[in-house]
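Structures incoming, each one as structure tokens.
All of the numbers you see were taken from the coordinates with simple rules; none came from a lab. Computed from a predicted model, the values in this text were never measured in an experiment. Cβ atoms are built from the backbone, for glycine too; each structure is taken alone.
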Structure I
Amino acid sequence: MTSKAKILIIDDEQQIRRLLKITLESNNYTVVEAVNGDEGRRRATTERPDALILDLGLPDIDGMAVLSSIREWSAMPVLILSVRNNEEDIVRCLDAGADDYLTKPFRTGELLARLRSVLRHKQPHPEEPVVTVGNVAVDFGSRVVKKDGEQVKLTQTEFSLLTLFLRFAGRVLTHKFILEQVWGPSFAEETQYTRVYVGQLRKKLETDPSHPRLFLTESGIGYRLAMEQEVGET
């Protein structure tokens, strides 16, 4: 990025805000703070941050209400940071439009990695029709998929699922979101579809399907396509 990304923190815990501010500013981010949901919504409108770190347990209104309000007018990346760690809350936030979810207490290194990931969502995809992740290349113009330079045949549904993952690379996609996008709203509860078809993509595109590095499972929630940088890490 040519300029510092601006991050809005909405959290009523002063110690958390201080830790986040120190961590983010030392990593070349600009930080804006809000101590409750109402102030957070106002600052999101006036400051127009590049991303939002949002706590759910705010003193005036629930963080979910803040998320819903912001999603009415903005697609800015939102990272939920909360002590709530049950599966239901995580899925609800992701379905409502959050880009990622991290529970407290957290490791600063992981927070920075998650933040970098959600910020990539804001950046437009390149105009070139060929997208590469790891050893897999997808040519959208010809609808050709190659693994290690060799063409791999995918069904129409498999290609649609792969396209969805590439559109939201790095983002956690819930089973419900995947099903609605690929199969339609009437299939929202058919979670076995995602397991079967993700399994098919792994067999065709992963180097070792039993230890996937591309199509990652988010236990009880859904799946995430690893970013190119993650795949390249050793």
Structure II
Amino acid sequence: MLSKSSASRFFWFGTFSCGIAFVLLTLDTIKKVPAQTKEENLTPVVIAGKHLFDKNNCMGCHTILGEGAYYAPELTKVFERRGERFIKSMLTDPQAMYPGERRMVKYNFTDEEKNQLVAFFKWVGEMDLNGFPPKPVLAKVASVQGTIVTPAHRPQAWNQLCVNCHSIGGEGGDIGPALDTIGDKYSREYLIEWITDPEKIKPGTQMPNLGLTKEEINEIVAFLSQLKGGSK
């Protein structure tokens, strides 16, 4: 059992050692900040996007870098997860992207402001955050004659836009119909016309015109055309 003097020395030695370790670790962290945050990419456009993010109190609903509210999706990796077109579409008209569901405010951002916010999200997403936030484990979906189709095998535009409303194998949104056997129901020509201008084919439809390029449309249609009744 320690004597009173020994206990006192142990306490002060432990406190001093832990204090020194804390200071050294803090200095080491501060030293690494410029490299891990990619400080060289912190352009005036990115800074403007950060100010815009704060001005509109986006953290009142969203979480970013581990801080904020949990009402709306986490945004640290939103650029990697959704891409520029989806972000701009959401900033332009949230209701059109999720008819009857999204409650995100329509802020009427200018094109310049949208570019600033996209630049900010891109910069945040490129930070070295030591694996934060962890990547979700996405379910594999059996499709195309039993072949396992993961998000990596699907068109990028599908993963960033279409999956928000449509599902395959139970993975995706439920605003629009599931597309597991879409290849049996419609021809490539019809699918191209539908994706190009949904309102023209079906006036009043909830599906928005996503402004996809011809290359993106052809890529999505080629993928969807393979989804037939033989898939599981």
Here helix-only ellipticity at 222 nm (-39500 (n - 2.57) for each DSSP H run of 4 or more, over all residues; to 500) has been calculated and equals -14500, so which of I, II was it run on?
-> II
Comparing structures I, II by mean count of other Cβ atoms within 10 Å over residues 51-58, which one has the largest value?
-> I
From I, II, which structure was relative contact order in percent (Cα under 8 Å, 6 or more apart) = 17 calculated on?
-> II
At a computed 10.1 (mean count of other Cβ atoms within 10 Å over residues 11-18), which of I, II | II
With P(r) over Cα pairs in 5 Å bins from 0, in percent derived from the coordinates and found to be 1, 6, 10, 14, 14, 12, 11, 8, 6, 4, 3, 3, 2, 2, 1, 1, 1, 0, which of I, II does the value describe?
-> II
